[in-house]
Structure P
Amino acid sequence: MTPGQVLTALLDEGLKAADPAPHVARFLPKPPKGRTLVVGAGKASASMAQAVEVAWPVDALLSGLVVTRHGYGLPLKHIDCLLAAHPVPDSAALQAAQSMLARVQGVSKDDLVLALMSGGGSALLTLPANGVTLEEKRRITKALLRSGASITDINTVRKHLSAIKGGRLAKASYPARLVTLAVSDVAGDDPAVIASGPTVGDSTTIEDARSVLAAYGISPPPVWSESVKPDDPSLASTDYRMILRPADMLAAVAAKARALGLGVIDLRDQISGEARDVAGLHAAMACSAKPGTLILSGGELTVTIKGDGQGGPNGEYLLALAIALEGAENIFAAAIDTDGIDGVEENAGARIGPDTLRRANAAGCDALCHLAANDSYGFFQKLGDLIVTGPTRTNLNDLRLILVL
C-alpha cells in the first residue's frame with residue numbers, strides 16, 4: 001500500500017468506528033407502561049433515532065423529535081427530524097427547542113423520555129433565556145468561536161443563556177423517567193458539556209460564565225439564567241448512558257494500524273490547545289519517531305482567528321505541521337473532524353506529505369502567508385489535498401494521523 005492508501009484505510013476505520021447506529025440497541029431501556037417520547041439534538045441524532053426505530057418493539061408507543069445539522073437528516077417513521085444551522089444558531093434551532101419543550105409537557109411517571117445527545121447539540125438546540133435575544137446569542141457564539149475558546153468554556157456560557165440547556169430539558173421532562181443515550185465529542189466525556197447538558201445537572205455558575213466572556217474580552221448579555229444543579233429533585237429519575245466515546249474510535253484505528261504492521265504512539269483523545277502550537281510539538285515527535293510508526297491523536301484543537309481566511313482546526317494543524325516538518329522525508333499526515341466539517345467549509349480535513357511545500361511553491365502558494373491569514377482551506381484547495389467525506393452523521397471530534405515510514 002502507498003502512504004496515501006494507508007492513511008485512507010485508517011481514516012475509513014476511524015469513521016466506521018465513529019458510527020453510533022450499531023451501538024444504540026444494546027443501550028436501550030425497556031419500554032415503559034405508558035408512551036415513549038424521543039427527543040434529541042446533535043450531528044448524530046438522526047442516525048441514533050433511526051437505530052431506535054429499528055430496534056424498538058413494534059407494539060410500543062413511540063414518537064418524538066430530533067434536530068440535526070442541515071444535510072445530516074435521515075428518513076424516520078415515527079420520530080420527526082428537523083434541520084438547523086451549525087455552529088451559529090438560527091431560527092430553526094429556536095423553533096426545534098420550543099417544539100421539544102412543548103412535547104415533553106404533560107408527560108407522566110408512566111412515560112419514558114428517551115434523549116439522544118451528541119456533539120453539535122448546543123447550537124442545534126437553541127432557546128434563549130428570558131431577556132436574551134437570538135441575535136445576542138449569535139453575537140456571543142460568533143465571538144467565542146473566533147476567540148479560540150475551548151468547547152467547555154463555550155458551553156459554560158451557552159448554558160447560562162438558555163432555557164433548555166444545563167439540565168432544563170430534564171427538569172421539563174419530570175416526572176417521566178428520563179434516559180439519555182449520548183455520543184461524546186468532548187475531552188473527558190463530561191455529560192454536562194456534551195450538547196451543553198440539556199438532560200443533566202450543571203455545576204457551573206453564572207459567575208463562571210461571566211469569567212469566560214471577560215477572559216476573551218467579549219461583552220456580556222443583558223441578563224443571565226442559572227442552570228439546574230445536580231442535586232435538583234427533578235433529576236432523581238434520570239439515567240445517562242454513554243454509548244460511544246472518542247477513545248473507542250482511537251482504539252479501533254490503533255488496532256487497524258497494528259494489523260498493517262505499524263507501531264503505534266497513541267497520544268489519546270484529550271489533546272487540546274492552539275492548532276499551530278500542537279502541530280509544532282507533533283512535528284518534533286514525528287522527526288524522532290522510528291520508521292514504521294503511526295502517531296495517533298484525538299481531542300479538539302482551537303484556532304484564534306486573526307486573519308480573514310477560511311478553514312478549521314484540522315487544516316490549520318496540518319498547514320503548521322507541514323511548515324514545521326520542512327519537507328522531512330517519509331513523513332505523511334492527515335487530520336479530519338469526524339463530523340465531516342472542519343470549521344464551516346465542506347471538507348472534513350486535509351492531508352500532507354514530504355512534497356507539500358514544494359508543490360505549494362510551484363503553484364505560487366505561500367504556506368506562511370496562508371497560515372498568518374488562517375486560510376488553510378485555501379491552501380489545501382489549491383493543492384487538491386482537501387479530504388471531503390460528506391455528512392458522517394456523527395461527531396467524535398478530531399482524528400489526527402502522522403505516518404512515519
Structure Q
Amino acid sequence: MRVLTVHNYYQQPGGEEQIFATEAALLESYGHEVLRYTLHNDNIMGSNSLRLAKNTLWNGTVYRELRSLLRQEKPQIVHFHNTFPLISPAAYHAVQDEGIAVVQTLHNYRLLCPNALFFRNGRICEDCLGKPFPLPGVVHGCYRGDQGATATVATMIGLHSFLGTWQNKVDVFIAYSQFAMQKFIQGGLPAKKLAFKTNFLHPAPEPGEGKGGYALFVGRLSIEKGLGVMLDAWQQLGGKLPLKILGDGPLAGQVIEATQQMPEIEWLGRKSLEQVYEIVGNAAFLVFPSEWYETFGRVAIEAFARGTPVVASKVGAITELIDHERTGLHFQPSDAADLAAKVDWLLTHPQELSKMRREARAEFEARYTAADNYKRLMEIYQSVIK
C-alpha cells in the first residue's frame with residue numbers, strides 16, 4: 001500500500017516529530033511505501049498577517065501542489081495529522097477531488113476549539129463545544145491571547161463547518177480515546193465516521209528496574225499540564241521523595257524557582273528519546289498531573305513499557321489509560337493535597353508499588369504494541385479505500 005501523510009509541524013523538534021515518524025516507520029516495517037507532505041511554522045516568518053489569515057482559511061498553493069503530487073504518486077490513502085495553520089483544510093478538498101480516501105487522526109480539539117485544548121484561564125472550558133462558529137473563543141482571545149488571531153482560527157472552523165469539510169471531505173477520523181471520541185461527536189463530527197485506535201510505541205523499550213528512588217514528570221512545562229499542582233504537592237510532601245522534571249516550555253522559570261526553594265526537585269530540560277526512556281525506567285513512578293482533556297497521553301504508555309506506574313489526574317482520556325491501584329493511581333484534578341496523599345501512599349506501600357510495575361508492563365503488552373496497532377490501522381484503511 002502507498003500512503004501519503006500530511007502534517008503541519010508547529011512545535012520545536014522533539015515529541016511531535018517522533019509520533020509521526022513512529023507511525024511511518026511502522027508502516028514501512030510492514031512493507032508499505034510512505035510518502036510525506038509537510039510544512040513547518042518556521043515558514044510563517046516574513047509572511048504578513050493578511051496572507052497568513054487567507055492561507056489558514058484556504059491555501060490555494062497547497063491545494064494545487066497536493067493535486068499534482070497525488071496524480072504523480074497515486075497513493076491509496078492520504079493520512080492527515082494536522083493542517084493548521086499553513087496547509088489549511090483546502091488539502092482535504094484536494095485529496096477528495098482526486099478520488100482518494102482521507103483519514104484524519106485527531107491529536108487535539110482544533111476542529112472544535114480555537115486553542116485546541118478546551119482549556120481557558122486555568123480551567124476546563126467547553127463554551128465553544130457544539131457551536132458552528134466558536135464566538136466565545138474570539139471574545140476571550142483564546143488563541144495565543146489575541147482576539148484577531150483567534151478570529152482567524154474561529155473563521156476557519158466556522159467556514160469549513162458551513163462548507164461541510166469535516167462532514168463530507170474526510171472518510172474517517174481516528175480518535176485515540178473513547179473520551180475524545182465522545183467530545184468530537186458532541187462537537188458535531190459524524191459518529192459513523194469516527195474510529196477508535198490507541199497510540200503505540202515502535203520499537204518498544206524493555207522494562208526498567210525502577211530503582212532510581214525518584215518520581216518523574218515528562219512533558220511540556222505549561223499550565224494545562226498541571227505543573228503548578230505538582231509543585232504544590234511536592235511542597236506539601238516536605239522533601240520525602242526527589243522529583244525529576246523532564247521537558248521545557250513557558251513555565252520553565254517557575255520550575256527553576258521551585259528547584260531553588262526545594263532541593264529535592266531537579267529540572268533536566270530536554271533529552272533525547274533514548275535518554276527519556278532510561279530516566280523513565282529508573283523512576284519509582286511517573287506523575288501525570290494534566291488539567292486539560294488530554295486526547296491520549298503518550299508519555300503514560302512510555303512509562304508502562306518501562307514498567308513504571310503512573311499517578312495521574314482523573315480527567316480526560318488519561319482516565320482510560322490508568323487502572324486505579326493496578327497500573328497506577330488516580331487523584332482529583334487540580335488537587336495538590338490529593339496528589340500528595342497518593343504519593344505518600346505509594347511511599348508507604350512498596351509491595352503494592354512493585355506489583356504495579358509488573359501490571360504496567362503487562363498493560364503495555366496487552367494494549368499498546370506495534371503489532372496490534374498495525375492490525376487496527378489496516379482495518380481502518382481498508383474500510384475507506386476507494
Structure R
Amino acid sequence: MAYDRDLSFVYFGPTKVVFGAGCAGDVGVEAAGLGCRKALVVTDPGVMQAGLAGTVVKALGERCVGLFSDVSQDTGMGVVNRAAAYARAQGADCVVSVGGGSVIDTAKGVCILLTEGGGLENFEGIQLLTRPQTPHIVIPTTAGTGSEVTSMAVILDERKGQKILIVEHFNTPRIALLDPRMTEKLPPLLTASTGMDAMTHAIEALQSVQREPVADGLALHAIRLLHRHLPRCIESGADLAARGQVQIAALMAGWAFGNAMVGLAHAMAHSLGAVARVPHGIANGILLPHVMSFNLAEAAEGYAMVAEALGTPEGGKGGQEAARSAVTEIAAFLGRIGHPLRLSAAGVKEDDLEKAAALSLSDGAIVNNPRPILAVDEVLDLYRRAF
C-alpha cells in the first residue's frame with residue numbers, strides 16, 4: 001500500500017487481551033486487578049439459555065452484584081438506560097459484558113452513565129467525555145464485532161428510528177477475555193454472519209479514507225485468518241483451534257476499523273437494522289461485494305491487497321485485475337459458508353429500501369467511504385442490486 005509522504009496518524013489500542021480456552025474463568029482475578037468489588041454482568045436471553053452467563057457469574061463469585069439480561073438484538077437507548085438504572089441500584093463499580101455486539105455496546109453505554117449520570121440520549125456524538133469511564137471487561141460469545149477493543153458503540157435511537165454512533169476513547173473496554181469455549185456452540189448461520197461482520201470491518205478499514213499502516217497490517221491478517229478458518233468453524237463448531245483463530249481475526253479487524261473506520265457497507269447495514277431489524281452481520285455480508293464493486297475504481301489498491309490475502313490467482317499482480325478478483329472471491333466465499341446472498345432472503349421488504357437509503361446518507365460511517373456518495377439514488381441502486 002502506498003501512503004502519502006505527508007501521512008500522519010494516531011493508532012489507539014489500549015485494551016488488555018487475554019486469550020485461551022477457559023480464560024473466561026479468570027474474570028474474577030481480572031476484576032480484582034482493576035480494583036473492582038461490585039461487578040454487574042450484562043448479557044442477553046440467548047447467552048443465558050446457553051449457560052454462558054452463569055459460568056461467568058460463578059467465576060465472579062461474591063464480586064457479582066447483579067445480572068441484567070434484557071438486551072435485544074438491536075440494542076436501544078431505552079435498554080441502556082434501564083440497565084444503567086439497575087447497575088446504579090446495585091452499587092456496581094464495573095461492568096462485565098458476556099455476549100455479542102449488542103450486549104457489549106449496551107455495557108459501554110452503562111459504563112458512561114455509571115460515571116456521568118443522566119440518560120444515554122445526552123451522549124450521542126464523538127469524543128465528548130473528558131475522563132476515564134467505569135471499567136469494562138468483555139467476554140465475547142460471538143467472533144465478529146470486534147467491539148471488545150473499540151471505542152465505539154452503535155445504539156438504536158428509538159425516537160429517531162435510526163442507529164447512532166457513540167465514539168469515546170475514554171470508554172474503550174479495559175480487558176477482553178477471548179475464550180474459544182464461549183463460541184463453541186454458536187450455530188452455523190450465526191458463525192457465518194458474525195464472521196462476515198469481521199470480514200467487512202477488515203475490508204472497509206483497508207479502503208477507508210482514514211486508512212493507515214498499522215490498521216492495514218491488522219486488517220490483512222484478519223482477512224487471511226477468516227478466509228482460512230471460518231469455513232472450518234461452520235463445518236465443525238467444536239474445533240476450538242479454528243474458533244480461536246476466528247476470534248483473533250475479529251479482534252484484529254476490530255482494532256483495524258476502530259482506528260481507520262468503516263464505510264458505505266456499514267452505513268447501509270446500520271440503516272437496514274434500524275428499518276427492517278436485519279442482523280448486522282447478515283446485512284454486512286450480503287452488501288459487501290456490491291459495495292466493493294461500487295468502490296472498485298477508488299479502492300483498487302486496497303482491494304488488490306485483499307486479493308493477495310485471500311489467495312486469489314490474480315492477487316499478486318496488483319491493479320484492477322487483482323481488485324476485481326477480490327470482489328469475486330468474497331461473493332464466492334459467502335456461498336461456501338452458507339451465508340444468505342440476497343436481502344429478500346433476510347426478510348427485507350422492497351418497501352424498506354427507500355427509507356433505509358435515506359437513513360444511510362446521515363450515517364456517520366458513510367463519510368469514510370473512498371467513493372463519495374452524491375445522491376440517495378446511488379445507495380438505493382445498491383440495495384436493489386442486493387435485494
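Read-outs: derived from the displayed coordinates by stated rules, not from any lab. These numbers come from a predicted model, not from an experiment. Cβ atoms are built from the backbone, for glycine too; each structure is taken alone.
Tell me which structure, out of P, Q, R, gives 22, 21, 15 once semi-axes √(5λ) of the Cα gyration tensor in Å, for residues 183-358 alone is calculated. For semi-axes √(5λ) of the Cα gyration tensor in Å, for residues 183-358 alone, the value 22, 21, 15 is produced by structure R. Given a computed value of -16500 for helix-only ellipticity at 222 nm (-39500 (n - 2.57) for each DSSP H run of 4 or more, over all residues; to 500), which structure among P, Q, R does it belong to? Derived from R, not from the others.
Given a value of 23.1 for mean count of other Cβ atoms within 10 Å over residues 47-54, point me to the structure among P, Q, R it was derived from. Considering all the candidates, the number was obtained from P.
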